[in-house]
Structure 1
Amino acid sequence: MAIRQKFLCAAVSAVTSLVMTFSLSSAHAQVVPDWPDLYDPFTLLNLNVETVNPEDFDLIRNDTTYEIEVPAWFWAEDEEPILVSIRRKSASALPNELDPNKKVSFKIDINEYQDEDETGADICVDVQVPNGVCRSQWKAVKKLSLENGDDQDVVQEGFAWYLHRLAAQSGLNYHSGLAAWVDLTINGEYQGVYVNVEPRDKQFLKNRGLWAGSDDTWLYKMSDVDSPEIKEAPEDEFEIPFSSPASTQYCYKPFVVSGACPTPDDFKAQLEAGINMEGMLTFGAVSAFHYSPDDLFAKGKNFYYLDYAAGLAPREYIQWDLDSAFGSLDPNRSMYAQGRGRFNVYEKALVLETSSPFRAEYDAIVSALVQGPEAVFDPESLLVDLQDFEFMLNVSLAADPNSKNAISSFDSLAQYVPLRVASMQDQLPEGPPPPPSTADIHVGNLDGFATGLSRNNWQATVKITAHDYTHLPLGGVLVSASWSGGVVGDESCVTEDDGHCLLVADITSKRVKKVNLTVNELRRNGNIYVAEQNHDGNSVTISKP
């Protein structure tokens with residue numbers, strides 16, 4: 001990786017005058033919370049940057065190497081400024097690279113110039129600034145990643161992050177990154193609305209209790225297919241990072257597209273033992289909801305994974321890049337086949353076919369997301385959230401010259417959400433019927449028989465058995481019934497302790513060759529008659545003997 005260039009302040013007096021101008025006061029400024037509320041999607045924070053050298057802003061804004069890094073003052077709302085570094089991130093400029101006022105993405109390093117003195121206090125190093133305030137972290141984060149929404153727009157990107165956040169907070173074993181919208185001003189010029197996405201780094205892991213120490217934790221970044229990049233790892237005696245044990249173990253598809261070694265016979269058991277599969281499948285299921293063509297399941301790229309020393313903890317898969325989310329607003333897309341070609345190896349290996357090893361587990365997660373009264377993606381709730389987001393962002397998006405008409409995305413998403421929920425519900429297999437209520441009762445048996453009384457007269461008898469919800473005979477049930485063809489007979493009885501009672505009709509007309517009895521109702525205090533559970537339907541026909 002190329003070494004970033006540092007552009008440091010040379011004029012101490014100029015910096016001193018700059019610092020003095022940053023004593024802000026605003027009666028309406030918000031209190032800036034620490035992590036995780038720093039990424040509250042229902043709060044729009046104002047972030048401010050002032051480059052130490054004013055000309056450095058154009059320098060980094062036009063940098064397509066994404067390596068030039070300059071010192072700058074940074075603050076949120078009415079806080080006092082701290083010294084950070086800022087550079088451009090590798091994302092397309094809006095509206096284009098030639099526009100002099102283009103909107104680009106930024107990376108802010110909080111601790112670039114921070115060190116500690118002999119007392120452990122934060123001090124600034126590597127840059128000449130008087131009275132500079134440097135921090136090891138700000139609001140429990142060490143970096144900020146500000147996304148301009150280049151592939152789609154900031155509304156769709158931010159909403160996709162919100163969906164992952166909901167899934168992670170729902171009780172599913174899934175660790176999602178956080179994100180929130182912010183207003184960004186640099187050197188006094190409003191840059192527009194950005195998505196402030198939580199970086200995946202050691203601090204990310206520490207904030208979630210996922211960091212097991214420098215000797216036992218590996219963090220990999222997969223920005224392209226089969227190209228893992230070590231971000232955190234133990235080192236050998238020559239200070240060279242070495243690979244995790246799991247990297248050697250998972251040498252087959254889907255983890256290696258080419259399949260460097262054969263898939264083991266105990267494939268499913270091996271993955272369940274070594275990987276948080278609920279987390280990985282949740283990652284894929286949420287992505288299926290918002291569809292992102294460059295994602296883990298769709299293309300085997302743009303994600304992080306976290307490994308530990310053998311036997312310490314299972315591997316975790318972590319979402320990363322969502323700027324292409326909602327790449328299609330077709331609500332009827334398959335939730336099993338998001339990708340095409342040879343790179344969608346994860347869904348092919350895990351969930352694509354009904355016989356796939358993790359298809360049932362994936363279906364259960366999708367069901368938790370979209371089905372039932374406790375659904376994570378309840379469409380009514382999501383539509384209310386979209387309205388709240390629109391109310392919060394409307395003014396800022398209207399002032400953002402490079403928002404890519406993001407305001408219109410609220411209407412598009414409001415149309416998409418209920419249709420996508422319905423589509424994913426329809427794609428789920430029909431499950432077993434829900435268990436009966438303990439109050440349910442039904443007809444267990446209807447047995448009819450005939451007895452001859454004389455040449456023309458005969459008797460029809462029906463034995464009714466009432467069942468409780470466990471299909472055991474139930475006494476004390478009032479049975480109400482009716483006979484067909486004008487036949488007069490018993491129309492009610494109460495079941496004995498054995499669950500049985502009899503209804504009898506005497507037939508005196510020689511023209512009546514058969515009769516029909518229909519059970520209309522079962523009644524018992526505290527119980528509910530559920531005819532759909534009847535074993536023999538609700539009627540029986542008896543023929544003349």
Structure 2
Amino acid sequence: MRPSASLLSVALACNFLSAALVGEARSQPGTLISHKKLSSPTLTPVGVTLNDHDEFGDHAVGLGDLDGAGASVAAIAVSAIGDDDGGGSRGAVYVLFLNAAGDVLSHQKISDTAGNFTATLDDNDQLGTGLAWLGDLDGAGPSVGALAVGAINDDDGGADRGALYILFLNAAGSVLSHTKISNTVGGFTGVLDNGDEFGGALCGLGDLDGPGSSVAALAVGANRDDDGGLDRGAVWILYLNSAGTVLSHAKISSVQGMTGALDDTDSFGEKLASLGDLDGSGPGVAAIASSTVYDDDGGSDRGAVYVVFLNSTGGVLSFQKISSTAGNFSGPLQSGDSFGAGLATLGDLDGSGPSAVTLAVGASNTAGAGFDRGAIYNLFLESDGNVLFYEFIGSETGTLNGAIDNTDEFGSALGSAGDIDGPGGGALTLLAGVGADDDGGLDQLADRGAVYLLTLDGVGTIGVGEPPAGPRAIGVARVLPNPFRVRTTVSFRLSETSQVKLDVFDLGGRLVRRLVDRQDGPGEHQITWNGLDDSGRPLTTGCYLVRMTVDGRVVPGAAKAVLLR
């Protein structure tokens with residue numbers, strides 16, 4: 001459904017108010033403000049040594065403020081799947097602690113020989129081929145958070161069937177304990193075949209089954225699964241307990257939920273991203289984005305992304321395809337672009353605008369001004385998964401002009417690091433891994449790798465579409481129903497006991513209602529608003545913004561609430 005003209009005008013007014021509330025003018029949400037590159041020359045001085053063919057940046061994901069009261073403002077995990085610690089291409093993951101400018105303050109490496117990781121890795125396992133942050137999975141347990149890490153060439157049960165590890169981390173980024181999930185361990189009873197590459201893509205889905213027995217669900221790609229035909233691909237939904245073992249599972253493939261959609265070699269599950277409860281009051285409890293980089297809509301290997309709506313048991317209710325010919329996407333894709341090579345959810349980046357969520361999609365083989373330089377499309381999606389509009393970031397965009405080289409495949413790995421620079425900066429930092437970058441290497445085939453920290457404009461809410469981004473994640477999660485006539489429920493979450501205010505502002509930037517002024521404990525909270533002001537008078541039709549203050553600090557971004565009378 002397309003927004004009506006009246007709703008669009010209200011949304012535009014909301015955008016204006018959002019800019020006023022954060023005290024600065026905004027350009028188009030999703031545009032690039034600035035970037036910082038982390039590669040061999042900048043990492044060597046802080047003790048990170050990259051070698052040729054490490055492919056640092058094959059995957060990247062934000063970990064929130066992992067060290068809490070420590071020196072950093074955020075941490076990110078970056079894989080180096082070709083790292084040779086302990087043996088050839090066993091792989092590694094770096095936990096990098098950043099300041100507000102994106103500089104690396106300290107790091108912890110996790111590999112066959114580092115980070116207190118005691119699992120047995122074999123040559124060519126490629127630890128780090130998938131990464132997903134699961135938040136504080138063990139609750140009152142000793143860890144501050146759990147990181148899921150794939151190893152696609154693990155041979156449990158057969159050759160290259162794949163596996164993943166749940167790493168329970170301390171605040172310094174070291175491993176306290178781990179659980180392995182494969183064809184033979186971790187409680188997983190699904191059937192894997194040789195070459196499935198289970199664990200090649202990962203994304204956390206939060207507590208998908210609600211009051212069910214699991215504490216979290218994890219989507220796992222197996223892009224070379226052969227259900228229905230050769231390398232059509234599949235996605236497994238794993239329901240986990242607090243120890244990181246599998247209680248139950250569901251499978252999505254060409255013969256289960258995606259009937260008639262996939263062709264041979266499409267590689268469904270190449271990359272994954274959680275879109276949260278995209279359809280709001282609709283039948284789905286969650287949606288995921290899953291790419292098929294070799295899809296042929298409009299031309300050979302142009303690529304595509306499926307938005308898949310799930311029920312609480314991981315079953316597919318419906319799906320929407322986004323490609324050269326579907327999903328209202330008008331991007332200039334060419335044959336071989338591999339649209340979907342990277343995926344990351346950016347939350348509601350346009351804040352009070354008409355879209356429901358923003359999805360960053362990499363097209364790693366886009367030519368740009370050269371050859372296979374790569375590009376990123378920031379797609380602003382409606383609640384049904386169709387594209388409302390998009391922003392393009394390529395090798396000649398803004399500060400990136402001259403930074404990206406031929407065959408870098410920029411956009412082949414994407415992740416969200418949250419609002420690193422805080423109030424007054426960009427709305428969000430998008431991580432763009434470039435495993436084929438050659439900085440510091442001997443030649444143009446060095447593939448040492450790099451990660452770009454891309455600061456994007458926008459006023460989006462915090463935490464939409466993902467589990468909490470770290471042990472200190474806070475923010476307004478959603479307003480439902482929206483639009484509303486009689487009442488709506490504002491949901492927000494806290495990582496620790498805090499003094500909270502929730503204020504509603506009108507189009508003139510005036511405070512019209514204080515919904516909450518109290519101390520709340522950690523977890524999810526809700527408050528109902530009946531559309532009245534503080535004097536009990538009904539407010540008029542229009543857009544209102546809900547702003548959150550925690551312990552006297554305004555949380556960046558504001559959630560939209562559209563009232564209809």
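A few remarks follow.
- helix-only ellipticity at 222 nm (-39500 (n - 2.57) for each DSSP H run of 4 or more, over all residues; to 500) derived as -7000 - corresponding label from 1, 2: 1
- Entry that produces 1.20 once Rg/Rh (Cα atoms, Kirkwood Rh) is calculated, selected from 1, 2: 1
- If distance in nm of label points 7 Å out along Cα→Cβ at positions 57 and 121 is computed and equals 2.0, the structure in 1, 2: 2
- Parent structure of the calculated result 14, given that relative contact order in percent (Cα under 8 Å, 6 or more apart) is the read-out and 1, 2 the choices: 2
- Calculated for structures 1, 2, distance in nm of label points 7 Å out along Cα→Cβ at positions 289 and 449 is largest in 1.
Here, each number is a calculation from the coordinates, and none is a lab measurement. Just so it is clear, the structure is predicted and the values come from calculations on it, not from any experiment. Cβ atoms are built from the backbone, for glycine too; each structure is taken alone.
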